[in-house]
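In the part that follows, the structures are each spelled out as structure tokens.
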Structure 1
Amino acid sequence: MKNKQQKKKKPAPKKDKGKGMSKKELEEKKHRRWVVLVTIATFFSTIIITYLSDTALANANLFWSLVILVFIIFFGITSDIIGVAITAVSPQPFNAMAAKKIPGARTAVNMIRNAPRMSNVLNDVIGDVCGIVSGATGVSISAQLIALMPTVNAVIISLVLSGCVAAITVGGKAIGKDLAMKHSVKIVFMFARVSQSFKALFGVKE
């Protein structure tokens, strides 16, 4: 007779996708995925932003073209400031805020924990995209200036405008970096509050 107390077969344990891989290998795998994701996101974001800026510039006069250029440069500088602030700030003030359940504090803590990725997106991706788009916008403005001032050498106009764009961008980021280091807590908290407000619109809780 069969033993009634025969042990039931245990279900086969689920295979761990990361089984057999060291912690370093797992980190490298995650990093490769992140690189692929950032590359794809940069590709499509550049296309979208370039298309929007070209569409806006197509029917814009010189004044509004300059406004668009200044906005793109300012956006890139602001993004760089936030990225530097997240990298430089200490998590301790936000841990204290999170304990008191202050809105935006937990979001700030998560940003600081993922500082390398946040910096990559804010400083590298957005910064490079803004640099490319501002360059293309500068070319469009140069063409408008050449049409308005046909007696001036076109090369001079192009060189002067390119120099101005580069100087404002680099100078703005240099000043912004100093501000980010001195006021990192305020900058990160403000950005976290804004981010959380956008999440709340889609029903995402902190």
Structure 2
Amino acid sequence: MRVRKHANPFNFSKDKEKIQIDKVFHNPTNTLTLELGFAHGEYLLDRAKKEISNNFIGFEVREQLVEKVLKLAEKDKLTNVYVTHASSLVNIDIIPDNSVNEVIAFFCDPCFKTKHHKRRIINQKFLTEIKPKLKKDNTLYFQTDVQELYEATLNYINNDNDYEIITKEIVTGVPNKTGSTSWFEKRCLDNEWPIHRILFKLSSKSS
């Protein structure tokens, strides 16, 4: 399957219907992980298979990949996965308030050009808009192989006093703590390329 490497995350309608957790998941009271930009779905599907007591929602801006991962989830009869053609920069409102325990943003497009920084999945706007969607017990986990994006993301987090960094690290050859890896992470591990990680949380959440 040939898929466009880049897609404009702002070319989405704001009129998408809100996800109804009790209808899309077999066990709607499970903890919920939101993955932003799941690409070919290796990470998302692996975790869903291993963690049957956890629900997963995936956002992806390339429709071909959404269709591919949906078919794979259906083939494996995964009732704890819901994927949608959506952008975290436009459609975060389709996530119900106070529903998300964990946000995953791994190896996102670094959007190097200054005029494209607003397209980055983790930016100041996103950090504001995701707040009401997070549960009191929450974590956000970020990974990249691009030092510039790592430093920019640290700045976004530090510029918002509602967030607290739990850990930050630059490692080689060490898989992330969740036990599942994407194709991009495997490539970094195999080549011993540095991986930049930030684990943080919304610490001011009161309910």
Structure 3
Amino acid sequence: MTIGTKPGMINVVTFKTKKKTMKNYYRLVPWTDEKGITIDEITGIESFKDTYYDGKLISLKETPFIHFENLKKQPLDFLTDYGFRPIVSLKMKQILEDQKDDFPYLQFIPLKSKLKKEYFFLQILENIHCFDWEKSEYTRHPEFLGLENIPDKVSKLVMHHEKIGTRNIFRMAEKSTKIFVSDSLANILTANNITGMRITKSPNLDRLYDAE
């Protein structure tokens, strides 16, 4: 484990591995208690809020504004709005930017707020079709909905790892509201005390958090 320091940047804990091993992938989910700040709404995102999960580059003419519910509560590094669209702090942004294999797939949109802490909308580009339809355990949507390429409830997720490649943070095309991170990135986020998040290892996608 090393602590990297760059001019004008926050100290970031990183890890070096001696050999390549198969990665595990977990879900990155928001979490806070009564002390943490929460988002009331974000204005200025009307042009993309319905297409956000398509994994495409976002173009805006104006900077969106975050309205927090209670400015006196603790600012967090990771938050989501009611649509589960992720907001990250400058600290978390810098950690993600250090993931060289992922940087081309990440877009950070500056946000305005009444806080001094800097925040950015995180867009993860190019959703990956990696859902294993044969090995996963799931139910399907009713046929009339026309969602044959999207599983309904997933009680056991199995993914095609070879389709994920070297990426450490991504969205699965078949369940694009979920954010997945590799075990190595999960360790880095945890080691850097990123607030407002939990890592969920359960393959049951209906379970937001692992059992305590």
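Every number in this text was worked out from the coordinates using simple rules, so none of it is lab data. Computed from a prediction, not measured in an experiment: that's the story for all the values here. Cβ atoms are built from the backbone, for glycine too; each structure is taken alone.
Computing relative contact order in percent (Cα under 8 Å, 6 or more apart) for each of 1, 2, 3, which one ends up highest?
Checked 1, 2, 3; max of relative contact order in percent (Cα under 8 Å, 6 or more apart) sits with 1.
Please state which of the structures 1, 2, 3 yields 13, 44, 36, 8, 0 when P(r) over Cα pairs in 10 Å bins from 0, in percent, for residues 89-192 alone is computed from it.
2
When helix-only ellipticity at 222 nm (-39500 (n - 2.57) for each DSSP H run of 4 or more, over all residues; to 500) is calculated, the result is -7000; to which of the structures 1, 2, 3 does this value belong?
2
I have 17.5, 56 for Rg and Dmax of the Cα atoms in Å, calculated from one of the structures 1, 2, 3. Which structure is it? Intermediate values should be presented prior to the final figure.
Working: 1: 25.0, 109; 2: 16.1, 45; 3: 17.5, 56.
This figure was derived from 3.
Given 0.05 as the derived value for FRET efficiency 1/(1 + (r/R0)^6) of positions 65 and 97 (r between Cβ atoms, R0 = 25 Å, to 0.05), which of the supplied structures 1, 2, 3 does it correspond to?
This value belongs to structure 1.
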